[in-house]
1. Out of P, Q, choose the structure whose coordinates give relative contact order in percent (Cα under 8 Å, 6 or more apart) equal to 21 when calculated.
2. Have a look at P, Q and say which one yields -5000 for helix-only ellipticity at 222 nm (-39500 (n - 2.57) for each DSSP H run of 4 or more, over all residues; to 500), as calculated.
3. The value 39, 29, 20 for Cα extents along the principal axes in Å, for residues 44-139 alone was derived from one model only; which of P, Q is it?
4. Looking at structures P, Q, which one was FRET efficiency 1/(1 + (r/R0)^6) of positions 100 and 164 (r between Cβ atoms, R0 = 41 Å, to 0.05) calculated from, given that it came out as 1.00?
5. Figure out for me which of the structures P, Q the number 17.9, 56 belongs to, where Rg and Dmax of the Cα atoms in Å was derived from the coordinates.
6. Please state which of the structures P, Q yields -0.30, -0.46 when log10 I(q)/I(0) by the Debye sum over Cα atoms at q = 0.12, 0.15 Å⁻¹, for residues 20-75 alone is computed from it.
7. Computing distance in nm of label points 7 Å out along Cα→Cβ at positions 60 and 156 for each of P, Q, which one ends up highest?
8. Give the label, chosen from P, Q, of the structure having the highest value of distance in nm of label points 7 Å out along Cα→Cβ at positions 36 and 108.
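Values in this text are rule-based calculations from the coordinates and carry no lab data. Values in this document were obtained by computation on a predicted structure and should not be read as measured data. Cβ atoms are built from the backbone, for glycine too; each structure is taken alone.
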Structure P
Amino acid sequence: MVRPTTKEELLTQGQLNYEKLLTLIDSLSPEEQVGTFPFDSRDRQIRDSLCHLYEWHQLFIKWVKANTSGEATPFLPEPYNWKTYPNMNIGFFNAHQTTDLASAKDLLQKSHEETLAIIRDFSDEELFTKKYYNWTGSTSLGSYAVSATSSHYDWALKLIRKYKKSLPKTTT
């Protein structure tokens, strides 16, 4: 998959990968959808992966809203940084162990829509010009948006495909 470089590509790939993700999940039986991954992974179920995506949407949404309102806010919340963010991801995992799959799907749908709505508010230049905003550091807002949407959905697709391949083959 080519990394988006325009708003239109970003919105299209974000929506397409989101739909692929839902289609892949729907291709599994209800029992398989709530099954445990038989391989080593931080996320142990589809629910965990969806909650992870939701939480990263929340990071993006809060970060953009704060900074566009004049409140200088880093992308990663205290006490995390780019070296320690795996610990934050574990916190997300732990926080959602009582979230059921239906709720995880609902949370993700709402945050996906909100994330794409935020992206729509920016121009190509605002999204893809490096350092356009001082709060994006040395990169672009679009780079963060790609990471929060299309490329993160691609990660989840790969993880769930791996799970699907591990399931016993059924004969009909």
Structure Q
Amino acid sequence: MLEDYFADLKQDLRGAMSKRNHPFKYAYLATVDENLQPRSRTIVIREVSEQLECVIFTDSRTTKAHQLQINPKASLLFYHPKSLRQIRLDGKLEIITEANEVKHLFSKVTSKSIKDYTTELPPGSPIKNPDHVNYMERNENHFLPLRFVPHAAELLQLKRPNHLRALYTRKSGQWNGQWLVP
């Protein structure tokens, strides 16, 4: 039964990538800043591998990009309000540096979204008017793809008469699970 729930967890996360407006396309990414303060933000999941590695895009000048160089540990939290399923992945963030992979991932950025990586000022910079943000050309960008590599996945399934909770840990590429008290 543990294996079945893990298979469902994987199917939910991987399947969300091909379904428009699926709640698992969005996750809450938590990192820790240089003062050991937790920082959370909503991010878009771009890809999910068979091993639950997730690809996300960011601007290289963001706080999260700076934080991961100091401490790459992070968590992703997903919640599906209709199925009442919560998934938390714990792991680390890595910068994707292989040139062909970066080029391939950048090609997936829509023309509407390209401006997210081409602002003249870094994200979070103070401005006087939100209508006066200046942008650079597409080829002058701060696009940074990141890979989240999980070492643990926790599933919480809310249901009656009993909620279900399981923890899966990855060692040497193999996922093993155990039940937890919900």
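1. Numbers: P: 35; Q: 21.
This figure was derived from Q.
2. On the way: P: -20000; Q: -5000.
Derived from the structure labelled Q.
3. Working: P: 39, 29, 20; Q: 41, 33, 30.
Structure of origin is P.
4. Values: P: 1.00; Q: 0.50.
Structure of origin is P.
5. Numbers: P: 16.8, 60; Q: 17.9, 56.
Traced to structure Q.
6. Numbers: P: -0.44, -0.59; Q: -0.30, -0.46.
Attributed to the structure labelled Q.
7. Values: P: 1.1; Q: 3.8.
Answer by largest value of distance in nm of label points 7 Å out along Cα→Cβ at positions 60 and 156: Q.
8. On the way: P: 2.1; Q: 3.6.
Largest value of distance in nm of label points 7 Å out along Cα→Cβ at positions 36 and 108: Q.
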